[in-house]
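Asks: As C-alpha cells, here come the structures.
Bear in mind that the values in this text are calculations on the coordinates, not laboratory data. Not measured: the values here are computed from a predicted model. Cβ atoms are built from the backbone, for glycine too; each structure is taken alone.
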Structure I
Amino acid sequence: MINFIKIDGINEITRELVLYSDSITYNIDQTSSHSLKNNDIPNELPMLHNWLSKTFKLYPIIYKFYFLPPKTSMKPHIDHRGSYRIPWGLNIPVANANCAKLCFYECPEENIKTKIVGRHIAYAAPMDPTKMTLLNSYVVDAPCILRTDVMHDAINNSETLTRIMFLLRWNDSKKYEDLLI
C-alpha cells in the first residue's frame, strides 16, 4: 500500500514546506487543506520544484497541504480526478507526522459512493464504514508513494499537535517508476 522513498535534499525541501505552511491560515478544529497551482511551485517552493524537475518526466497536477488538527481524522476516501481514480500519490510529511497514522481498508465496491462536484467525481467514500476491513496502518514519517485508489484515511492521535502533510498527485495512470527520469 505504501513505499517509503529517499528524496535527495529532503531536509531542505521539508524546511521550505514548513516555512510555507506557517504562512497558511487553516481551521484549527477540523481537517482542512491548501492547494497551490503548478505555476506557484517554482517561486514558492523552489527546492521542491528543483527536485521534481530532476526526478519526473511530468509535473504533478495537485500540490496540497493537508492539516489534521489534534484528535481528528480524515474521512475514509479514494482519490479521484474527474471520473478517474488516481492510482498513487506522493506524500511528504511536513510536521508532527509521528503522532498520526494512515490506514488502508478493504471496501466492497457496492459499499462505495462517489461525491460529485460540478460534473466530476471529487472522491469516493464508503456508504457504511462498518463494512470496511482494516488492511494496514502506517506512521508516515518519511516521504512515501502510496496507493490512493484504495480506501484510506488518516487519524491524528495527538492531544496538542496538528499533523501537516504535503500531497502530490499526477493525472496519469502510469506507475510511479514509469514517470521517473
Structure II
Amino acid sequence: MKLTKQIREEILKALLDHAFGAQEKELLQQEHVLAGEVYNDLYTQEERDFMEKVGSKRFYTTSHLRYQSDNSGWGRLELNEPKFEMPKDTRYKGKLLGKIEAYRDAYTALGKVKSAARDEAQGILHSVTTAKRLIEVWPEIASFVPTEQAASRNLPALQVVELNRILGVPPSGK
C-alpha cells in the first residue's frame, strides 16, 4: 500500500497519542486544578457567591484566566468549565505564580520532547513510499500502520448516461 500524506499523518498522530497522550491529559488535569485555585485566589468567596447569585444578567463568563509573571510574561490557564468574571483587572499576579511557573515549565518541556519526536518520526515516514517498506525500516510500529487503504470518502459517481440525461447532453455516436 502506498503511503499517502493522509496515511502518514494518521500514523504520526497515532504514534504521538500513544507516546504523549497520557502525559498531555495529566497536564491538562493539572492546569484545570491550578486554574481553579487561581480563580479562588483571584475572587473572594463573597465575590464568587455574588457572581453565582446574579449570574449572566450582570457578568460575562470566561473559560480561561490570564496571569502575569516576571519570568514568563503573560499567559493563560484554561478552566475546566466556564466561570463568571467580574469587570476588573483579572490578570493574576498572586501567590500561586510559582505553581503556575512550574506547570508551564513542565508543559514546555513536554512540548519540546514531543516536537523532537514528531520531527524524527516524520523523517522516517517521509523516507519511504510504501507501508511494506516502512515496516521493514521501522518494524516496531507495524501495529500503527493500516493494513489496507480505507475506502474512498468521495461520493459515488453517477453513471455517465444518467449524468448526460440530467444535464441534457446528447449521447455520443460511438
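Asks: Taking distance in nm of label points 7 Å out along Cα→Cβ at positions 4 and 60 from the coordinates of each of I, II, which one would give 4.3?
Replies: Computing distance in nm of label points 7 Å out along Cα→Cβ at positions 4 and 60 on every structure in I, II gives 4.3 only for II.
Asks: Then there's this: Can you spot which of I, II the value 43, 39, 31 was calculated from, given it is Cα extents along the principal axes in Å?
Replies: Answer for the origin of the read-out: I.
Asks: Hey, helix-only ellipticity at 222 nm (-39500 (n - 2.57) for each DSSP H run of 4 or more, over all residues; to 500) derived from one of I, II reads -4500; which structure?
Replies: For helix-only ellipticity at 222 nm (-39500 (n - 2.57) for each DSSP H run of 4 or more, over all residues; to 500), the value -4500 is produced by structure I.
Asks: So Kirkwood radius over Cα pairs in Å, for residues 52-115 alone, computed for just one structure, reads 14.8; which one of I, II is that?
Replies: Attributed to the structure labelled I.
Asks: Also, I was wondering about something else. Work out the source of 27 here, i.e. which of I, II gives that when relative contact order in percent (Cα under 8 Å, 6 or more apart) is computed.
Replies: The correct label is II.
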